[in-house]
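Next up, some structures in structure tokens.
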Structure 1
Amino acid sequence: MTTAALSTAEKNLTALPAADAPCPMVGFVNLVAGKWAIPILYRLIMIDGPVRFSELQRAVAPIAQKELTRQLRQFEQRGLVTRQVFPEVPPRVEYRITALGTSLRPTLDSLAEWMRAHAPQLNAD
């Protein structure tokens, strides 16, 4: 690795926690656990506006309604997504990514870029 590349790599790494400290990645993995968590968050970030449940379900297809509901509730509880119910018949519900959720964009963008760059090497679909 060249000196410039090594310097850039070092800037992108944070100091490792002490060996007996809890790993911060465990909390992140718990946050995005589940097959659909990252695609849902990424789609909400890319939309960056209110989105109805059915529209989000189509955007993240082929997710099941039950799974999308479960994930959205978890994100709402964690402050990543807001849910607004309109008193109409039939009821209208819109979801929106919060500022906290939007702060995940650089992380998710880098994961998406890494996947695009390395998918052929992983034999991934």
Structure 2
Amino acid sequence: MPQYLVAIHHPDGYDGSLEGEAMVRDIDVLNEEMEAAGVRIFAGGLSAASSAKCLRAQPDGKVLTTDGPYLETKEHVGGFWILKAANLDEALEWGRKGAIACRAPVEVRPFLARTEEDNQHILRIGQD
């Protein structure tokens, strides 16, 4: 079954601790619905983009580490789900529910099609 990334985007400087209990409850309900439907492989929220570290390979073979996100943008990925869905339409329906629960823009993107043999580690994650 195809797998999809459902990414939640937050504005730069977003502080999730300021959100009310209603949003947290709505996200919990959505997570439970995804789990009951058997579509959720993984879900996770991310700390602020300002806490990111960026690593860049240099021509001399060394790796340069810098503070902050890779891109300087007005929005950052604040959390995401990895879902298995029959098709893009089903994944988009879950994305719509995510946008409502999170009160934020959501991006839905399919993973590259790979063989089941290539994805054994991902398939095992979904069986937990």
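What the table shows:
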| quantity | calculated |
| --- | --- |
| Value -9500, calculated as helix-only ellipticity at 222 nm (-39500 (n - 2.57) for each DSSP H run of 4 or more, over all residues; to 500), assigned to which of 1, 2 | 2 |
| When distance in nm of label points 7 Å out along Cα→Cβ at positions 33 and 57 is computed for each of 1, 2, the largest belongs to | 2 |
| Comparison of 1, 2 by relative contact order in percent (Cα under 8 Å, 6 or more apart) - largest value held by | 2 |
| Among 1, 2, structure where mean projected area of the Cα convex hull in nm² as derived comes to 9.7 | 2 |
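Coordinate-derived values only; no laboratory data. Remember, predicted model here, so these are calculated numbers, not experimental data. Cβ atoms are built from the backbone, for glycine too; each structure is taken alone.
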